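Next up: the structures, one after another.
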Structure 1
Amino acid sequence: MAHEVNKEADALLDKEFKVLDHGFVRLVDYMGSDQAIVQAARVSYGKGTRKISEDRGLIRYLMRHKHTTPFEMVEFKFHVKLPIFVARQWIRHRSANVNEYSGRYSVMKEEFYLPKPEDVRYQSTVNKQGRSAEEVPGDVKEKLLEYLKASQKDAFDNYMEYVDAGLARELARINLPLSLYTEWFWKIDLHNLFHFLRLRMDPHAQQEFREYAHVMAEMVKTVCPIAFEAFMDYSVNSLYFSGTELKILQSQLTARQFTLEELVKQGLSKREATEFLDKLAKIKDT
C-alpha cells in the first residue's frame, strides 16, 4: 500500500502548540494513518481476499472488541516542554521511547511553572490526589504565588552561582524545584497513546497534565480521525460494569424489547445493534 498523504496532519508538523505558561507540544513526526490500521487488520485474510467491511466499520469493530495490535502500526513522535512535576507523572507510562534534556550536560533554563490565580484551590476532600472547586481567598492566593516566585528565584540564583563557580552541573542542579521546565522527545504507538490519553484526559488527572493530553488528542484526531472517533465512543465515553453491577442492572431491566431496525435508526450499525441486543440478553441471563 502506498504512503497515504494527509495534508492536515502534515501541516501540524513542527508547530509549537502552547501549553501552560512556558510549555508546548510539537508533533515532530508520525507514521501511519487509519489506513495503516486497516491494512494491518486485513493482512490475515490474504492477498485478493474480499474486504469484510468498510474501513470505518472495521476500525470501530477492532476498538470495540479490544483488538489492539493493528493500532500499534501507527506511531507518533512528540517534542514536549513541561514542568518536572508533570514529567514525573508522565514517565510512569512505560510504553514509550523517551530522551530528556539533561541537566548533567547542559545548563538549565530559568523557566518555572506558576499557576494562574484561578487555578489555586484547596485540597479535595473526595479526591486525595486533586483539588476541590472551593474558592480560595485572594490574599491566600497572592501569598502562595509570591512564595512560589521567591523560592524559584532563590533556587535558580544559587544554582547559577555554583555553575558559574565551576562546580559540576550534576551537583548544582539537585536542589532545583519540580516547577522547573524540562523537555523531551517522546515516541509511542497509537494503541498505547490511546491508553495514555484515556487516563490523562480524565477529570481525575491533574489539571496541568490534562492540558497537555487535550492538545495531543487534537493532533491524534487529525492524523487518525476514524480511529480517534472510535476511541472516544468505545473508551472515553463508554462505561464498564462489574459482575455485581450487572446483577443489579438485571433486576432493574424492564420487559421492553428493542428491534434491530429501531436501534439502527438511533445511530448504530447493524453489527453494533446486533451486539447490543446480545449484551442485553447476557445481562438478563446474568
Structure 2
Amino acid sequence: MSLRPPSPSPSKEEFRLALQKVEALHGNMAVLAKLGILLREPDTGIDQIARLLQTDGALCANIIRLSNSALYGAGSRSANISDALAKVGYNRILSVIGAALSKRLFMNDLGAYGMSADDYWAYSYFCGVLLEEHAMQIGVAPDEAYLVGLLHALGRVVINDLLLRTKVEIYWDPSLPAEDWETIVLGFRNDEAGAHLLRAWKFSPEVHQRVADQNNPARRAQDPLLRLLDFARRTAELNHFRIAAPAWSLPAGGLWESAPDYDPALMAAAVGRARRSCLQTVEALKAA
C-alpha cells in the first residue's frame, strides 16, 4: 500500500464538517454525560433518570429489551422504562444505557478500517467492561473508566464517514497502528476527533482528556487507566477483534506488566468475563 495521501485528500474543512455531522446526528450521546452527573448525586432517583430518557423512544425500547434479556435474569418482565431501570439495578444503569446508545453510534460498517458495525461495537463495549471491572483497583471512578473504554475510538466513525462522503477510497493497513495510518493519509487522528465530540457533548474532562491522551506515551506512563486501555486495545487487536473466538491470547511487552498486582492468569480470566458479558449484550441487542 502506498503511504502517500490520496489526491485529492479530505481537507481540514471537510474534517470539521464531518465532526459536525456526527455531533448533530448523535447528539443524544449527551445523555450519557448528563447521566454520569446524575448518578453521582446521592439523592438521584430512578424517576429522574427515567425522565431524562423518555424523550427518546428508541433508546427506551432498547433499555427495556436489555432488562428483559437473560443478562438480568428471568423474573418479571419490564413494561416501561422505570421498571427496566429498577430491574437492571442502580449500579448497572450507566452500563446499560451506554450499551444501547453506543450501538446506535456504531450502527454503520467502518469500511475504511475493515470492520463491521457489530465487530466495532463489540470491541468498544469489551474495552468499556474490562476497564470498568478494574477501575476501583486503580483508583478511578467506574463510570469514568467504562465511558473511556466504550468511547475511546468513536473518532473512527468520523473518519470513516468523512472518507465515505468525499468518495476517497483509502483503507487502514493493519501493519501500521491506526493512528499512524490516519496521520500519514489524512493529517488528523481518531483520538483528536473523539475528544472533540466528547467535549461538544459535555462529557467530563476525566473522560474526554483521556480519550485525547490515549496515544501519548508520557500520559500512559502516568495514568493506570490509560495503561489498562492500551492493554484492552492490544488484546483485542492481537485476537483480530473476534469476540466470539474460543480463546484469546494476551499481549506482552506493555507498561501494564510493570504494575505490582499484574497477574497474567487473573487478567486472562477478566478478559474472558468481559468477552462473555459482551456476547450476552450483543445477543440481547440483536433485534435493536
Value 1.8, calculated as distance in nm of label points 7 Å out along Cα→Cβ at positions 95 and 231 from one of 1, 2, is from structure 2
Could you figure out which one of 1, 2 the value 0.55 for FRET efficiency 1/(1 + (r/R0)^6) of positions 63 and 119 (r between Cβ atoms, R0 = 35 Å, to 0.05) was computed from?
1
Quick one: distance in nm of label points 7 Å out along Cα→Cβ at positions 15 and 191 came out at 3.1 when computed from one of 1, 2, so which one is it?
1
With distance in nm of label points 7 Å out along Cα→Cβ at positions 23 and 215 as the yardstick, tell me which of 1, 2 scores highest.
2
1, 2: which one has Cα extents along the principal axes in Å, as calculated, at 75, 51, 28?
1
Re helix-only ellipticity at 222 nm (-39500 (n - 2.57) for each DSSP H run of 4 or more, over all residues; to 500): value -18500 computed from one entry in 1, 2; matching entry is structure 2
Of the structures labelled 1, 2, one was used to calculate distance in nm of label points 7 Å out along Cα→Cβ at positions 39 and 143, giving 0.6. Name it.
2
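Bear in mind these aren't lab numbers, they're just calculated from the coordinates by the rules spelled out. All of these numbers come straight from a predicted model, not from anything done at the bench. Cβ atoms are built from the backbone, for glycine too; each structure is taken alone.
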